[in-house]
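Chemist: The structures come next, written out as structure tokens.
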Structure P
Amino acid sequence: MRRSILAMPLVLAAGGAPAQELDLDALVAAARTEPPTTVYAVTGKIVDTAEAFNAKYGLQVTGKKVNEAGQVDLLIREHQAGSVTGSVSLASDVAAIVADLMSQGIVESWVPEDIVPHLAEGARDPLVVVSDPHVWAYNSEVHDSCPVTNVWQLVDREWNRRVSLMDPLEKPAYADWFNQLAEGHDAEMAAAYAAHYGKPFEGESATAAWVKAFAANGPLVADSSGVAEAIGAPGQAQPFFGMLSTAKFRDNADKGYKLALCSGIEPFSGWLYPGLGVIAKGTPSPNTARLFIHYLLTAEGIAPQTVDGKLPSDPRIGLPADEASGIAAHLDELMVWNTAGSVSDIDRRQDWQDLWQTSLVR
């Protein structure tokens, strides 16, 4: 149950050139002839990453934190205006990037030849730089161990108005998660139902039935900080259970929270959301963009994110031993995202959001 490339400063189209050795020195030299540029990412740590990149290579790249929808909007508007400011987009809306922006030629995926052999097949096209684990979590001050072993418990009366997660209407990745479950793992959702209730699931979609019942059980929807506080804030008699990114486990040290990862949940303890790294077509700084992608795929370049439990696509890097959530020991319990399902994800996103909204009891 748990389961292309540069040898010269010339820009080569993704997938359109024969494999060659990456000449990093030539790429750096070419980048230094280009104008300053900007990179977009959903994490504020992109600011420090860009500064470290500049210090290493003598370039002028500005890191800018922009949410998923904002990145997509900027990429589209800059492309239409013929004035590309943002050369690289990191960890934007996967479905929108793949199904819309790549198909329209607004962005492209490029994988450095020296790194591609080390990446899993599903992380190469489009390039997944890093994956963000979203996991079920509980408050360790109140519970000695995870109080939930099956997602179907969360639709029962015991957990009425006691579960928190980010709003699928505001965070489309959560609506897309429903679709990924339905299209790739509905049998596992049905098996979890049978394990919990002692009888086979009867119906067309176990995932849809779970989403409807879960929404009807009065979950608390909030932004990431609100979810973390509801679950992990100390001094609560009856804290929430819920789902959040492993990045929020840093609040244990920063705010004294008591967040603990819930392992062993049927059918999954969470999911890995792909952080795509794509390059804007028409950028006046294409070599700088490629060099920045290469930097993000190194231990040095991705270090600011691995401390938050974000998983590098290159398995040679891994996670630091002191990462707060402990997710490294539970990766085989997470649903792996299928980027090939992106067209379906975006086509059905509104359907899942409608099901959620019409079923939600506040």
Structure Q
Amino acid sequence: MTSMQKIKEIEDEMARTQKNKATSGHLGMLKAKLAKLRRELLEPSSSSGGGGGGGRGDGFDVNKVGDARVGLVGFPSVGKSTLLNKLTGTFSEVASYEFTTLTCVPGVVRYRGAKIQLLDLPGIIEGAKDGKGRGRQVISTARTCNLILIVLDCLKPMSHKRLIEHELEGFGIRLNKKPPGITFRKKEKGGINFTSTLNETKMDLDAVKAVCSEYRIHNADVHLRDDCDVDDLVDVIEGSRVYIPAIYVINKIDQITLEELNVLTKLPHYCPVCAYHEWNLDGLVDMIWEYLDLLRIYTKPKGKLPDYNDPVVLPKTHCSVEDFCNRIHKGILKQFKYSLVWGTSTKHRPQKVGKEHILEDEDIVQIIKKI
């Protein structure tokens, strides 16, 4: 039996099984088996380096440039190429028939001093996570992105949204989610120990043991900090999941009524646009900037004015003076003495700070080196 047949068999069994506490252990085992099979399905293509995998040399091996990478994902003919053209000026062939874009086409948007790389990925199809079409290459590239734009046709937004989410989920991409609040630690002996800070949980000890058993883990401490389920536990044990913010871009809004548009604008993470007529593209770029969560830090050479034209762009999760120095050049820290900072992160201006100081948007930094 092939991996694909095994996956189908497990999915069918999961669909037949009622979800309750009595079946949680069995379902946990099935979900662990499914995760392992999907990982095995992907591993050959990631290591094959070409040929059947279609990885390198097929337009998917695009160097990461700029301060952030944004991938455009969606079914064929939803307008991804038109959107890329309008936003970046990069030529990407546009036509009304399906599968126009057969490789990954990059472009760059310059916004607030930052360079944001956009990737127009070939349209994915249902079953992409299991290797249909060029699904593996498309979603593998999507995993490298800081943000994913899921481009949806306004006439079928909800059905397409569910299908694409299912494909991305099957490939280990978690959209608009944070890593699960689960502490998992293997140990030498003592069996499976399951604790929680919550009064009620979606998992019980039987489910935890069933999942661990499938991974041949017989001794481990599992501690639950948030309201997580068996899927979250599988994700933690697998360890290959990526957590990426996503915006649902509803394209071709010139084809729907104002009432339908009003409904879409109220949904979380949604941005309605019409790429062809260039409607609300400014709003989309503003939203991209917000979801990327970036900071602009300006450099100030000694005795000169700050350089406001070319900021150093950092993610808010890594925005210390040390991160700032490393972004400019790895060798700066060897000569680092202290820095002077002007901006909202300081109590007075300038303030003398060390490399641990956390910067805020539009701070100005001057590095003082050792003599």
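Chemist: With Kirkwood radius over Cα pairs in Å as the yardstick, tell me which of P, Q scores highest.
Modeler: Top value of Kirkwood radius over Cα pairs in Å goes to structure Q.
Chemist: Quick check: 4.4 is what I get for distance in nm of label points 7 Å out along Cα→Cβ at positions 253 and 333, calculated from one of P, Q. Which structure matches?
Modeler: Q
Chemist: Identify the structure, out of P, Q, from whose coordinates distance in nm of label points 7 Å out along Cα→Cβ at positions 117 and 301 was calculated to give 1.9.
Modeler: Working through the options, I get structure P.
Chemist: Which of the displayed structures (P, Q) returns the greatest value of mean count of other Cβ atoms within 10 Å over residues 77-84 on calculation?
Modeler: Q
Chemist: Given a computed value of 0.20 for FRET efficiency 1/(1 + (r/R0)^6) of positions 21 and 325 (r between Cβ atoms, R0 = 41 Å, to 0.05), which structure among P, Q does it belong to?
Modeler: That value comes from structure Q.
Chemist: Turning to a different aspect of this structure: Consider the structures P, Q: one of them gives 5, 15, 27, 23, 18, 10, 3, 1 for P(r) over Cα pairs in 5 Å bins from 0, in percent, for residues 173-212 alone as calculated from the coordinates. Say which.
Modeler: Derived from Q, not from the others.
A short reminder: the numbers here are calculations on the coordinates, not readings from a lab. Please read these numbers as outputs of a predicted model, since none were measured by experiment. Cβ atoms are built from the backbone, for glycine too; each structure is taken alone.
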